[in-house]
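Several structures are given next for inspection.
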Structure P
Amino acid sequence: MKVSVIVPTYNERDNLPELFERISKALKGYDYEIIVVDDDSPDETWKLAEELSKDYPVKVIRRTDEKGLSSAVIRGFKEATGDVFVVMDADLQHPPEVIPELLKAIEEGADIAIASRYVPGGGVKNWYWYRKLISKGAIMLGRLALPKIRDVKDPVSGFFALRREVVEGVELNPVGFKILMEILIKGNYRKVVEVPFVFGLRKAGESKLSGKTMLNYLRHLYRLMRWEGELDRLIKFSLVGLSGVLVNEGFLWLFVHLGLNRYVANIPATELAILNNFLWNDLWTFKDLKRKPLWKRLVSFHVAALTGAVVQWAIYVPLVWLGLHYLIANLIGIGASFVVRFAVNRHVTWG
């Protein structure tokens, strides 16, 4: 089994000697190559990589008309000759000593092996609380938006290994931010294994985290939702929800005019709206996901509706208490309730 280690670089010159030495020791006994894809670094990372190729099996690709992490990894895939691809950063936060564990998982049947910070035994070193919050928030958002990856603990890891066949013939988006997430959505695979590792301290260079990076992540998530069809589901769910409002209002008016008490009339009107929403979601929004019996789906849909109502109330009350206008507070509560109801229905009712 030949291994191709793909390392996208930009201003990582100071890290290369140690990186190559540690990769060499970690892959002793393996047939391997290191592919450095450099975006014309001002510090001439590419030049040092070429010099080090005298001592290590390094192939250097210097790109002068294209930039970006994902496109660099994709270029590395095209240039690689190995049976297994390993993707890692050059900043030494991804310890090369973990590579044999990733390869062991591949040898034992995994199609993709992820070096994960969020499985038992994994972790991060010296991150501020807000950095941890951003990372876990991004992962939670991705797992909610893309059910296909909901069982993967670290779908945004930049350190992973995969069989060549996983990405062969797959059209990957070169402007995507997290290439692993894109591979997990579009790739050809059956089994994913996560190997714990501790995300280390950067030895040199600068961190890539920025406001622009986070915005690009949200854009990437949006594109993957469109590709996976989850955005269409969200739109359909919204339209069904609007129809439920009309049903609720219409029957409330009818029951009141038939002489029912206004407070009591709201109960059957609400139930009829819930049944309307369930019917249309079952026949339209989630028609391809009917894995559970009808009665279980119906009960779960009611639970989602109740959960959404509780969330709406829990947000509405404190915001009003804090002095926010009740209509604005209610709107915020409705928005949160919508997200919760969609998530519960997508992952549980029709999960």
Structure Q
Amino acid sequence: MKRHRNGEIWDFEHELPAVAANQCGVDVVLGLDGGTTSTVCVCMPVIPCSHSHFPDPLPVLARAVAGCSNHNSVGETAARETLEQVMADALAKSGLNRTAVRAVCLAVSGVNHPTDQQRIIDWLSDIFPSRVQLYVQNDAVAALASGTMGKLHGCVLIAGTGTIAYGFTEDGREARAAGAGPILGDWGSGYGIAAQALTAIVRAHDGRGPHTMLTSCILQTLDLVSPDELIGWTYADPSWARIAALVPVVVSCAEAGDEVANTILLDSVQELASSVKAVVQRLGLCGEDGKDYFPLVMVGGVLEANKRWDIGKEVMNYISKDYPGVQAIRPTVEPAVGAALLAWSFFMKESKKSS
């Protein structure tokens, strides 16, 4: 177990009182949710209970937050530094060190292939004692677990800055759709919606598209005078989250009756619904007759029901027409807690096998 990889972040362990350094036998799991915008780590004690009898509220010992940990966005070195820092912060806040950790579930965007998983597991193996169980997943898996309380079954739809649909069968088969990033077409995501709106403004200004109130509303929001200035604004910092932040303006214009904005949102609904349907069909979650029950966990700012033009509700309307057994779930815990529940679940399964 290395003392430090990134500067002196583990030095706090040598400053803990002996009783706090896990001499009292506290066992914990770490759950990490790493996205394009932020990374969250929670530390939870190992609880001897079943999925259906978790205490309410869940006993989260500590929570730490850091920046982006998607290696496709910031590079592998910066991503690892962020992940290591947030784990160290969560343990420090808990008053514990790495000897207390029994399992780690790291769910990070950008983990799209077994080679990604193995590379991160190899790195984690340098940080934690060899007996610690290590699990690496895409961040969508933690989002699913946050709605199913750690049970990997059903489908999750994430629609925030980016979007992805991810599903599991009860026997462990999995499938995904979308989630390839904005260049390869995260249509329906916050970035996709806002990018279409910016494009519509440019087209209207050129005379290639219809007039839209998106022009005045977005220019006012950005404190710009002319659509020509959008070019400089966009390419000055074409980060995904910065552009996705314009989604509320698009929704407001659609609610005010703007046809261009309304069409953009309808397109996003169809794209999001098609991602879910692709996963459901590939896994057979709906059963042979298409009517079997399955949970659909819905996560992300685009799907939040805080407007009259409710994207999440419209997505459900599309899906339920084909799959009447679908049940929408809005998680009551954050994805990092879902990752911690997965770590707990994996640890308990392995403990039963060895007992």
Structure R
Amino acid sequence: MTPELLDIRRIYVEPAAAELPRGTAVLARFPDAQLVEVQSHQRIPELYGDETNVRRWVRIKREALVLGVKKTLTARPNGRSADFIAPSTANGCAMACAYCYVPRHKGYSNPITVFANIDRITGYLARHAGQQGTKPAPNECDPHAWVYDIGENSDCSVDARISDNVRDLVELFRGLPNAKASFATKHVNTDLLGWDPRGRTRIRFSLMPARDAKILDIRTSPIEQRIAAIDDFVAAGYEVHVNLSPVVVRDGWLDDWAALLEALDAGIGPAARAQLAAEVIFLTHNRDLHEVNLGWHPKAEELLWRPQLQQPKRSQNGSWNVRYRTGAKGGYVAALLDLIAARTPYLHVRYAF
């Protein structure tokens, strides 16, 4: 455990979760934590929906943990980063990236929630993958396997410091001949190197210029550490990709991305290059999150909230997002893709938007 990232002092527990083997194991891992019984992991007033928590944003992430039971299990079609979004085995995060969409779901603070009914989740995924059969044709997710994103609402590398849920998923997909797991991460957890994934789990290390990461990627592993980990994870049997995201447009942004690509090229060996691919995602920001950030990290908003460059767009859930203006954004994307082709020509871009 890394105390600067996690120092669990209070665990909010659904009684049903505490009775399951995984719940018991999580509680045993933090024997000194205060236990607070809750009826629902989704309704904890002192954690969620209280705007005064902005002042305690990072402290709550470090000290609080929620232990619950996942009620609804669905594998949602995706089709871009993955074929399906797997049912979560956790949500929330101990890190505090200023642009992250995850806090919007619960509001103001969103510490890690671990779901204890892991056996039900892995059973569901095994049955779902079995029902898909052989993938009929290649797509941008993968040429052969059905890809399941197992970390849409959390960072699995951090979750693995709380429970064995992520390891159980890696071991599950290791035995599924037609499917593989995938998750993006900003945290280097070397415990994962001993799990023998046999190429059936794809880790996507998120990268951005260090100048941006210093302001936006709060409480994460340094960019140079993520790059340095790539060869080790490839050698350990993972498929390793990179997420170049979010791409933030500002003065000098292309020069800094050129430096990042040079660092990536210098930091990995032939085995990593041979299998490396990238997702390129330009910044989308949220108006409500902008207001939250002004309460705890206003410096980030100098990069994220740029009305002169952005246009509003209402999301599917009804909230307002901003993204770079149509027309101008196409030029930004083309410029970065040209840079990737020039500096790291082996880096296959799976998609860019």
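Nothing in this text is a laboratory measurement; each read-out follows from the coordinates by a stated rule. Predicted model, so just to flag it, every value in this text is computed and none were measured. Cβ atoms are built from the backbone, for glycine too; each structure is taken alone.
Worth a mention:
- At a computed 5, 21, 27, 19, 13, 10, 4, 1, 0, 0 (P(r) over Cα pairs in 10 Å bins from 0, in percent), which of P, Q, R: P
- Structures P, Q, R were shown, and helix-only ellipticity at 222 nm (-39500 (n - 2.57) for each DSSP H run of 4 or more, over all residues; to 500) at -10000 was computed from R.
- Answer label among P, Q, R for the case where FRET efficiency 1/(1 + (r/R0)^6) of positions 78 and 262 (r between Cβ atoms, R0 = 41 Å, to 0.05), calculated from the coordinates, equals 0.05: P
- Computed 12.5 for mean count of other Cβ atoms within 10 Å over residues 134-141 - originating structure among P, Q, R: R
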